[in-house]
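FYI, it's all coordinate maths here, none of it is from the lab. On a predicted model such as this, the values are computed, not experimentally measured, just so you know. Cβ atoms are built from the backbone, for glycine too; each structure is taken alone.
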Structure 1
Amino acid sequence: MKNILLLALLLVCFNSFSQVVDEETKRKFTFGLDLFTDIWQETPKTLEPRTLNPGVNIFGSYNYIFGESNVSFSPGLGLSVHNLFSKSRIGTNSDSSFFEVIPDDISFKRSKFTTTYLDIPLELRYKSKAEFRLAVGFKFGFLINAQTKFKGDDFINDLKNEVIIKQGNISFLEKNRYGFTGRIGYKWLNIWGYYQLSSTFVKGSGPDMYPISVGITIIPF
């Protein structure tokens, strides 16, 4: 319910913001919100990911328009949050990080692994006069935060009390990521995708897994 209310609030804010921006600014700048789910690839057998792993990306870009055409090159800046919900938790030893299945005798409601990236997207875009949109691109990301969140039995103290345990400073994560992006749609609503080429963990020091993101983009202008 909270997520639905937050989405509704964002839509109202975006729509209000768009109405006060002049047409020239709308032509030169693009702001948007990606709402997506991650489909995790090459996951280890000890990881049982949930089907839906919702994430969010906020971005803004400047459009270098080619003459009087409808085509532009658009570099920008974005902030992405990716989530992985599963029946496992992250463990670490001296040379690697790994996922281990939560034992059946531990009751839990949520086990989540979250990464946050500062992104630099580069896109080649087409926008018709009727506001049909098409974009292909590539983006680089820099890891700025990673953490796990567990809600369930206090397994650290071997108690059945429900607790929330957060862990930061996850070891052996890649500090950078990169991959292809694509977007197609009409006016403010678009379909969006991201295919990550790089592994989330350092090669040889963690699972060689990466996300494919699929969702929608809301673009006020």
Structure 2
Amino acid sequence: MRVVIVGSGTGVGKTHVAQALAHELRRTGVRCAALKPVESGGREDAVALGQASAFHVKPSPLYPLARPVSPHLAARFQGDEISIPRIVEWVNRVSQGVEVTLVETAGGLLSPLSARTTNADLVAELLPAEVLVVAPDRLGVLHDVTALHLAWRALKLPPPTTVLSCPPEPDPSTGTNAAELELLGIVRVAAVFPPGQPDDQPSATVASEVLRLLRGGSPAQV
């Protein structure tokens, strides 16, 4: 099973969620690979995902971009251009023999990977079994998730599962956003990942529920 993890923006908790899922898969004996093909500003996220995986993958990321800016711009500064076919070929190759592959994108759904492509194009080309949208449980998420899902429907992408991730520093809206997203008819949030370490028990409990949903289980209550 291939799961692509996309965000409502940058710095929304995608890596935390991907790590939690990978740790839970590893704990339950599932051969999993957690990958981040493109990363701006270093390799920290890709390395963390590799350490959480139950399947050693080298090298990752495929595109390590030094500058902490938009992937297309960081690649341009290095005299490179990000190729979606190359990413797809790489993911297919390094995930051979793996039961579950988690692929984290760089930035938000419409973050540009090149002058002509975005993460939305990458999602479509990866042909995932499931797509997980991660948004932060903080002020502004009602707008961000609304905008993402409007774009999602316009692009005719497969229906995603949406989760929230608690930010390191909560604000007055934290803890209310999942219920409000459903009350306003925007989206039903499948789960809220708690703060703390991605391999602690609270995160493991939520990751187990999300994995159950991705495998076709019935939704839990928000």
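Can you rank 1, 2 by mean count of other Cβ atoms within 10 Å over residues 44-51 and just name the one with the largest value?
Once mean count of other Cβ atoms within 10 Å over residues 44-51 is tallied for 1, 2, the winner is 2.
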Note: distance in nm of label points 7 Å out along Cα→Cβ at positions 36 and 68 at 3.7, derived from one of structures 1, 2, originates from structure 1
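Using the calculated result 25 for relative contact order in percent (Cα under 8 Å, 6 or more apart), pick out the matching structure from 1, 2.
On the way: 1: 21; 2: 25.
The read-out was computed on structure 2.
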Going by distance in nm of label points 7 Å out along Cα→Cβ at positions 108 and 140, which of structures 1, 2 comes out largest? 1
Read-out mean count of other Cβ atoms within 10 Å over residues 100-107, computed value 11.6, structure in 1, 2: 1
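Quick check: 0.94 is what I get for Rg/Rh (Cα atoms, Kirkwood Rh), calculated from one of 1, 2. Which structure matches? Mind showing how you got there, number by number?
On the way: 1: 1.04; 2: 0.94.
Label of the source structure: 2.
Between 1, 2, which one scores greatest on FRET efficiency 1/(1 + (r/R0)^6) of positions 116 and 188 (r between Cβ atoms, R0 = 41 Å, to 0.05)? Walk me through the numbers before you get to the answer.
On the way: 1: 0.95; 2: 0.75.
Ranking 1, 2 on FRET efficiency 1/(1 + (r/R0)^6) of positions 116 and 188 (r between Cβ atoms, R0 = 41 Å, to 0.05), first place is 1.
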Top of 1, 2 by mean count of other Cβ atoms within 10 Å over residues 124-131, largest first: 2
At a computed 1.5 (distance in nm of label points 7 Å out along Cα→Cβ at positions 52 and 196), which of 1, 2: 2
helix-only ellipticity at 222 nm (-39500 (n - 2.57) for each DSSP H run of 4 or more, over all residues; to 500) was computed and gave -3500; which structure, 1, 2, did it come from? 1
